[in-house]
Structure P
Amino acid sequence: MPLRSLLRTIPIEPSPEGEKGGLQRRMGTIPLMMLGIGATVGTGVFFVMHEAVPAAGPATVLAFLLAALAAGLSALCYAEMASAVPASGSTYTYAYATLGELAAVIVAACLLLEYGVSTAAVAVGWSGYLNLLLDNTVGVSFPAILSANPWDSTPGILNLPAVLLVLLCALLLIRGVSESAKVNTAMVVIKVAVLVLFGAVAFTGFQADNFADFAPFGAAGVTAAAGTIFFTFIGLDAVSTAGGEAKDPRRSLPRAILGALAVVTALYLFVAVAAIGSQPWQAFSDPEQQSVGLAVIIENITGAAWPGTLLALGAVISIFSVTLVVMYGQTRVLYSMGRDGLVPGFFARVNQRTGTPVNTTIVVAVAVGLLAAFVPLGGLWDLVSIGTLVAFIVVAVSVLVLRRKRPDLPRGFRVPFGPVIPVLSIITCLVVLSGLGLVTYAWFGAWVGAALLYYALWGRKSAARARARD
């Protein structure tokens, strides 16, 4: 296999009007920013306090800032790359434009793993919250036989609510990106309102004395809690998958990424301060609290049972939004690969009426639906993490390479302080990667190996034929 073919890159200047016969630029800064918030604010924030506070005490507030800083380093790199290479495909496209075809294949494998497993896993989580909400409101729920996979502790035939969620998201994505963005925006507003309402109620029981023993476990506790909190910020990269459908992408994409980071950070800090101020930090270690997250805090303050229903509603809407946006991202990565010839052209066909890659959306929905219905996914979260962190590293490397190769390329945003922030982003991701187990690396290596075998047997020649046609 010639080295030259492995390092070939794609052009960097896409048409600002969109691609002929392809995706059209219809989303402005606010819908793009809502994509980032929608993919980031999931159920993690509803429950992470009861994992982080026992490790750091009231200094969990600093842990949120530290996690936001780590996520922010990657967000800055994404903002520059999105403004310099405003095309669909996110990290896959950035790698193809800067590091070459082989790197793009590896990154695509990471993204498809990250998006596919996480979408199916959160859909399974949605099933549980939906049952809780239905039980609390109308007194009925899906029976266990239709809301669990055959390998669950209480086995069922399939997880039907998870499949229904995937189907609903697929129908929205097929209908059109504008419609999907509007639904996502509405859900983002609702779930943010639920968290703001939690904070407002929690602040009525605020006691400054709860912050007195601020850092009982010192800096080690803060960094440990930050590691737990970090993954509640994952999802900001979803904005960059919309590069081919963004209006004025060199400006709107970086604004949306950084705007989403600012909103998410402010919301998380608000929730953290309100929660810690409302009860002694030692209470977060109570096992009974850990199973119900933030709901028990406002139940204790109000003496009412409605908080459980409210938080279940927030979780249901949060997961719906996350599933919708992450599925959207996966379809755009596959669309971009089809456009470049690395997967069959079937994936790059766009319906002229809806302006969406219908074929790709159906394939993704079937694959994710089968995973959610039948496969136990609880042990695969570390694979999601490794895929995400590798993508973050590649984006930072792409910033450094593109500045050297194309210093003249127009950029709507430039990461400040030269190479310092991209290098810090790489180091941060490597530190987090060092904490993952050998089994995770083995599975990840097998997945990437399968992707490289596919590339060697079919993808390389197909990509060469696609380039020759262009």
Structure Q
Amino acid sequence: MKVEHFLEKNEVREITIFKKLVLNNGILSYIDMLDHLSISKASLENDLDSITSRVADFDTQIKISYDGQAIELEMSDEMSLQHIYRFYLSQSIKMEIINFLFKHHEFSITKLTQKLAISESSLFRKIKELNSYLKEFGLKIRNGQLQGEELQIRYFYFQFYYYIEDKSTLITKRSDTQIIQTVDSLEKFLQVTIVPENRERLTLWLIISKSRVSHKSKLYKQLRKQMQPYMKDPLYHRVHVMILRYYSRYSIEVDEEEAMIHFAFLLAFPILTEEDFHEYRLIRDRHAPIASLDTYIAETIIIHFKFRRPPYMLERDMYYHLTHIHTRLYFFKGDIEIYEYEEMLAKEKQIVGKNLVPFARTLLTTSTDKFLTTEVKDNSLIKMELLKYVSLLALISFKMTTVIQIGIDLKMDDLYKETLTELLKQKMRPISGIQIERYQPSKVYDLVLTNEVSIEENQYDEARVYILSEIMSSFDMMTIYKIIQELNT
């Protein structure tokens, strides 16, 4: 599911116009915009007129101008593309339907059409569209209710309010004394530290859970199967005792599955700190599905990078992130793509190089095979977890990369030498993992760049020496980059 799925087609085009302008320094020709949107000039004019009408509410914070040749965007320092997305989403009927469902649990067609001021046919069409997107979550709006596994319903609402709707508004309105006490009780009972950002996630989850806990006819069929290997898990046992005790204070009867739901959430999202998670990892069952996969994937990564053993703290960090990835793949279906998948993947490739992306895909295939997860085309959860694997591999690469010491020793007149040395340093500065400077005989280097073969044997000791063919040529730069990669492995 994408954020744009809550908007109408014309609204998506308008958002795309804003985005394209932001990516092109605020100005773009009509021809380029028409090519990007694949629409007629008349349609573009209509979209621009609509945008002008909408942004009138923003006074001087947003200004868009167009003259038939070019389109120009100006925004104040306080505005961003995120504000524009939020503005469009605030007018979405599909958003109102989800909000109504969360608040009331069910609806009648008559009541909801009156609430939204739309016809029955329009409402049925919106619900049909929403159901096509909810399918990947295993959910469906039917008979005036959101139907599916209870864990999936809460998970969807969590994703919806955390990433699409304004979570701060919901937290402000519904974070009462009971919710605050629940967070504090969970922190004390589990003997963990919940930092502010994680506390916000947990608060939102508990608000959603409080809204759903008394709902009748909850479905737990899949959850019961998934939890079988975890019935003796030490963390689950603590959560189970805490949940039953807590709700008994308020004379609320809850199913055993209520504890299962909270256990899955605690492991799937960054709620525990890395330190607290490490304490749990030491006592969890290593043969349980998620822990077993964590170990296998971690060993696969270590072998791939040809590490004898990663540093202790890096290994802890790796397991922390792997458990989040694998818990989501194990317990949940669907996701909300808050980032453009292809754009993010392209950016990741720039960071980690092309070779690590296929490796990340191999890791994902291994994980989905292990959990018997069907890789459906356009499955957002699978796509987002692939990006997380790539990000984890990038993180490991950065932390394990040794800083390559490079000395520049040009043989020429001093003026040219100083100027060209500085230019070469500027050219190579974007390459990560290097320390580059003018060559100093008293220092030890991994790589020395020079323009002449030295007549002194072993002048540069054990350093690798590269003779520049043409200073700053693309050929030389490409070769130097390859040498740096070799020195890093």
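Bear in mind that the values in this text are calculations on the coordinates, not laboratory data. Nothing here was measured: the structure is a model prediction, and the numbers come from that model. Cβ atoms are built from the backbone, for glycine too; each structure is taken alone.
Observations, loosely collected:
- Of the structures P, Q, the one that 36, 26, 21 was derived from, the read-out being semi-axes √(5λ) of the Cα gyration tensor in Å: P
- Mean count of other Cβ atoms within 10 Å over residues 338-345 - structure with the largest value, from P, Q: P
- Highest-scoring label, criterion being FRET efficiency 1/(1 + (r/R0)^6) of positions 42 and 322 (r between Cβ atoms, R0 = 41 Å, to 0.05), among P, Q: P
- Label whose coordinates, when helix-only ellipticity at 222 nm (-39500 (n - 2.57) for each DSSP H run of 4 or more, over all residues; to 500) is calculated, return -19000 (choices P, Q): Q
- Structure with the greatest value (metric distance in nm of label points 7 Å out along Cα→Cβ at positions 346 and 418, set P, Q): P
- Read-out distance in nm of label points 7 Å out along Cα→Cβ at positions 138 and 202, computed value 2.6, structure in P, Q: Q
- Distance in nm of label points 7 Å out along Cα→Cβ at positions 114 and 274 from the coordinates reads 5.6; which among P, Q: Q
- Taking mean count of other Cβ atoms within 10 Å over residues 242-249 as the measure, the highest value among P, Q is held by P.
- Calculated for structures P, Q, relative contact order in percent (Cα under 8 Å, 6 or more apart) is largest in P.
- Entry that produces -0.51, -1.11, -1.22 once log10 I(q)/I(0) by the Debye sum over Cα atoms at q = 0.09, 0.14, 0.15 Å⁻¹, for residues 226-425 alone is calculated, selected from P, Q: P
- When distance in nm of label points 7 Å out along Cα→Cβ at positions 194 and 458 is calculated for each of structures P, Q, structure Q comes out greatest.
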